[in-house]
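Please treat every number below as a calculation from the coordinates, not as lab data. Predicted, not measured: the structure shown is a model, and the values here were computed from it. Cβ atoms are built from the backbone, for glycine too; each structure is taken alone.
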Structure I
Amino acid sequence: MSNIFKILDADTYRRAQQDGIFHGAEIDLKDGYIHFSTAVQVQETAAKHFAGREALMLLALDPNTLGDNLKWEPSRGGQLFPHLYTKLDMRHVIWARPLPWNGTSHTFPPETFE
């Protein structure tokens with residue numbers, strides 16, 4: 001299965017790296033799970049929830065390593081989105097890259113779509 005992705009601000013990423021655990025961003029904590037997107041969904045997620053924001057990071061994870069707490073649930077347009085119903089052990093992050101804003105959209109690293 002292809003990677004899934006989490007967008008978060010750089011300060012939150014640094015804290016999670018230091019702690020070794022990511023408990024979730026504000027919306028994750030409110031909803032009770034950590035939101036992720038697939039490669040097909042992540043650009044729309046960025047446009048819808050992060051437009052104009054700078055100092056963001058894009059994290060890639062293998063969904064097969066997250067166990068039974070990862071659920072695929074219908075959301076935007078009926079698409080199945082990955083939701084993690086536990087904290088994220090940062091050892092599961094395959095890679096993390098800056099997600100720069102270019103004035104009109106975010107510029108995704110090429111490996112996002114490989």
Structure II
Amino acid sequence: MDKGSSERFPRSFRIVRSSDYRIIYGEGRKVESHKLVLFVRNNQLGHPRLGITVSRKVGGAVVRNRIKRLFREIFRRSREYIPDSFDLVVNARQSCAGADYGLLREEFLAAVRKASRP
């Protein structure tokens with residue numbers, strides 16, 4: 001199966017354990033942009049994983065859940081641009097609250113490109 005063809009977001013592509021988040025925050029590379037902060041760390045799994053954090057400062061539950069849905073969709077539809085051996089954690093900033101899909105996707109992919117440079 002082509003890595004960009006699946007529309008699913010299975011559990012194996014998610015970062016769920018708080019210990020994994022702590023390791024990525026501690027050892028990963030940090031890339032900041034206007035709407036997000038991206039933490040990137042290499043993994044040995046052969047596929048990328050995504051974790052998303054959205055603080056209550058960003059907005060209420062509806063806003064936070066919308067932002068998480070957008071980033072999951074960006075990750076699913078842009079896997080061909082993400083290196084296979086990356087763990088990615090997105091920390092959404094307050095400016096994400098009113099942003100549309102296209103703008104968030106552009107910033108996310110720019111941060112991934114910047115993080116994947118040696």
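Quick notes on this structure:
- At a computed 1.9 (distance in nm of label points 7 Å out along Cα→Cβ at positions 31 and 79), which of I, II: II
- Structure responsible for 12.2, with mean count of other Cβ atoms within 10 Å over residues 15-22 calculated and labels I, II on offer: II
- Each of I, II could give mean count of other Cβ atoms within 10 Å over residues 47-54, but the derived value 19.2 comes from II.
- Source structure (of I, II) for helix-only ellipticity at 222 nm (-39500 (n - 2.57) for each DSSP H run of 4 or more, over all residues; to 500), computed value -12000: II
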